[in-house]
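Multiple structures follow.
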Structure 1
Amino acid sequence: RSLWQDELCLALSIVHRPFHEIWQHKLLFPDFAQAPLFFQLISKTFVQVLGNTDGALRLLPFLAAVGALCLAPRFFRRYLDEKAALLALLFFALSEPLVYFAAELKPYGVELLMTFLIYEMFWAADRFRSWRAYILFALGGAMALWCANTALFVLFALGMIAFLKAVLAKDRRTCLFLTGSYLVWMLSFGLLYWISLSRMMNQELMGNWSFAFSQGPFWSLAGLSWVKETWVRAFSHPLGLGYPGMMLAFFLIGAVGIFRQDRERFFSLAVPLFVTFLLAAVKKYPFHERLILFLVPLFLAFLSSGIMSLFRVLLKVPGAGRLMGGVFLLVLLWAPVRVAAHGLISRREFQDNRAVIKYLAQKYQPGDEIFFIPQAQYPLWYYGQRFGLGQELARLGIAGPNGERGVFLNQLLPKTWEEKGVDGAVFRRVINLYDMEGMFRKFLAPPALSAPRFVAVDDPRILKGARRMWLIVSHCSPEFTAFLRRVFSGAGPEIDSFEAPGAGVFLYDVSDGGK
């Protein structure tokens, strides 16, 4: 499937920047969320080796998902009995969000893999207790920070538990090894913060996630309601389960059961959850959907333990115990199985931007005007370069002072407007900067050039001037697309079109002979 809206910004940041710009954190889109540094560098390497394709860009998330699936059985067997571990693994394999992000250009699958690897790292250090093991432990933790931002939460939580365990056991040798390892992690984090993380701090971005934070004090009714809703919602996404309220109850039952059986095991699972939730409570990190996908194994460990506790009780019911237990498990598994089955037979497509821009690239002629809504600019930049349109626009553009080529395009504002009682659309002239390879470099909207221009439905004369005009839409409602087509058809007949799921491109003849 084509890259869609959320993936295209990251694809542009990876493909359209050389390695040194990625390393130096020179951003194409400063106001957007940034992927971890090593995620971008590794993905860039795959593109350089395998070619600029959607598959090459999605290869790292896919490999991370395969790695996580291989490590999941080891993780669950260490924390759960055989039947509970099998149930947890079944939930894990069927989870729709996990499957989806295995084929999405996003870092969440890598964050999940890092969670498993960090737990493996702590188990190995605790088991072997040699200086070689602790050197690998120190280096592994330092590297994990560069691969996944959320690795910091897991390292901090498990590191705190490991150090406290060594202190209580009066194990000075282990305390010394752990202290040395933690210093290495701190140095690694400091370097990463200086190179990359400090420039990711974005108040506008955090404002976009404000809905995921409590709207009142933690102890208020609004705060308590937020706590409940946040934990219940987690079982729908990222766990992908049905009956989220009931699942939360089983989660709590499992947490209590593991606490009674083994305190160390309980805290190893609970503290990373608590640390992440505490960050959400103080509005520093959203405890919400895909952003907590890295915590899915911890959720499933408690949940499966709680479910199996009730399952064992049902088995003891005289006569119908096995039937009741079987029905109970089938009911809980029905939702993830149904969603997984649907995913096997249905196409996961948001916007087929690739097909739309490929069609435009094939039919574009020098002198054509291009109009696009903001959601369509990212596929225009990325797929335009893939299919040669970016290079053509750069060739026709105006030379800039740094060897870049400036191209004048038209950005439509993404809603209908009304002026003096008349409906219409609004657009502005903008400049896209490309290098000679058609790589997007910068978006400019100078005030002197980009004053909004109103196009009335019944008087679209302002669109006249070129011979042909292209309209590109993506990630917008069919109603708005139909409205824009109506506006542009007033300036000249629609002589060509290509529509795909969630996107489309339309050509209009606005020459004097066109109407």
Structure 2
Amino acid sequence: MPWIGPVWRASHAVATGMVRASENAATSIAAGLSSRAARRGVLGPGDAPPMDGGTDGYYDYRGVLGIGSVPPGLRDGEFPLGRFLHPTRGYLGRTALPAAAMERNAAVIGPPGSGKTQSFLVPWIVAGLRAGYSVATVDVRGDLHREIREQVDREGRAVGVRARSLDYGDPSRSVSWNWVAELSDDGDVDNAVGSILGRSAPPNTDPYFFNQDMMLLRGVLELARDSPRRGRITTQSLLAMLRDREVFASTIQRYPGSAGAERLRPMLSLSPDDLDRRVSGVIGRLDVLARPTLARVSTRPEFFVDEVLSEPQLFTVVAPVRDGQMAQMLSALFFSRLLYHAYERFGSTAPGVPLLLVLDEAPQLAERIDIATVLSLARAAGVTVILAMQDVGQFADENERTAILSNCGTLVTVGSVSDASARVVSARLGEHPVLATSSTRAPGSRGGTTFTRSTTTAPVLGMREIMHPPFGVRPAMVHSRELSSRPFFVEAERA
């Protein structure tokens, strides 16, 4: 039956009593009488088990939040979810996650075109700005700023913060950020090396060569860090040094006290051909960052990453997925530097502006940023992380995948998620006790049927229930551990 929205706000106490009474009544129905929901093939919270004793052929949603169990935080939160969607009773009122739940990090899983960005990421970005966060995000399509402006217009009130971007596709509107100028200590160097080369050797390759490239790049960046001209060094400068043996040697000799000089000095004894082979891998990676399109916004140190933490603002790294390694490297360089600076706030009595970090297509950055570690440290550094992905299988390492999702207090699935994603979500939700009915018919033409009720266990939500909800227009499942152990559904809203 349709559910009237005003009941949510105006008469919650009365409605709660009525609903609880009806749910109690439903559970006491005789086993031979199936509920109206069961006749439709959908079991909801409080529904009696089917009279045939089994749930095969039924969509079983008995494990989701009942209407009488909806926590108050969902009515008063800041981060919108959409309308509450009961599996058998339709829509209730609008729901939103409270900031306390969002602070435990969140992940949104859904295939392309499912509405992850428009239904969740964009409204959450705007909500974060209104709540006083500084929001840093990656734009993987190139239209995120437009969608955010449209969301603000729909809400009818300005946000009141400035918006800036690092956008090599539109230099006239982009800040100019020289990542080399940000290198100030060993942590910066390590993060930059991982962002450019990756955190580990590519699969099915000899790690010896990867480790050699790491040592070389680390030495080169240490030289740049220790140079008094650091603000004028660019990716092109680093490439010029590696491509010219004389410049390479003179740079090492110019900074004899640098850790980079000590690391690289043995290479001066290599023959020209051996040296060329030795530096070729790093040259290939740095060349990606030296493309003219990127050079237009990365040569002048006019912007520094720590500015994002100085006052609430929206900062977007425009890094379209179609640009491959260049987009991934630039995003990783920026966000690893931002997080490293945020970690400096550990234990501070004046932690500063909270940061909301929104990473769409998060698995694209997993080989360059240790996302599991980021999530585990985020809250203590005043950082809230929101990840979006198409499929949990995009995180190739199962242990890493488990660590990432376990550190997300809120999990949302939208659209027809994959088998792998549904399996992981179902395992996260666990099992719960349910009533089951069995029937026995006495022999003979006059024999009666005896019904027996028992308690068994079943998944809170099975894979089919997660992948293909048979209700709503754009149903999305939400599980927020801060609010309830039980999941619930919302109608994802799109403009």
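Read-outs throughout are calculated quantities, based only on the coordinates presented, and are distinct from any laboratory measurement. A quick note: this is a predicted structure, and the numbers were derived from the prediction, not measured. Cβ atoms are built from the backbone, for glycine too; each structure is taken alone.
A few points about this structure:
- Value 27.8, 104, calculated as Rg and Dmax of the Cα atoms in Å, assigned to which of 1, 2: 2
- With relative contact order in percent (Cα under 8 Å, 6 or more apart) derived as 24, matching label from 1, 2: 2
- Structure from which 1, 7, 12, 14, 16, 16, 15, 12, 6, 1, 0 was derived, P(r) over Cα pairs in 5 Å bins from 0, in percent, for residues 102-261 alone, options 1, 2: 1
- Ranking 1, 2 by FRET efficiency 1/(1 + (r/R0)^6) of positions 70 and 190 (r between Cβ atoms, R0 = 30 Å, to 0.05), the structure that comes out highest: 1
- With mean count of other Cβ atoms within 10 Å over residues 310-317 derived as 19.1, matching label from 1, 2: 2
- At a computed -19000 (helix-only ellipticity at 222 nm (-39500 (n - 2.57) for each DSSP H run of 4 or more, over all residues; to 500)), which of 1, 2: 1
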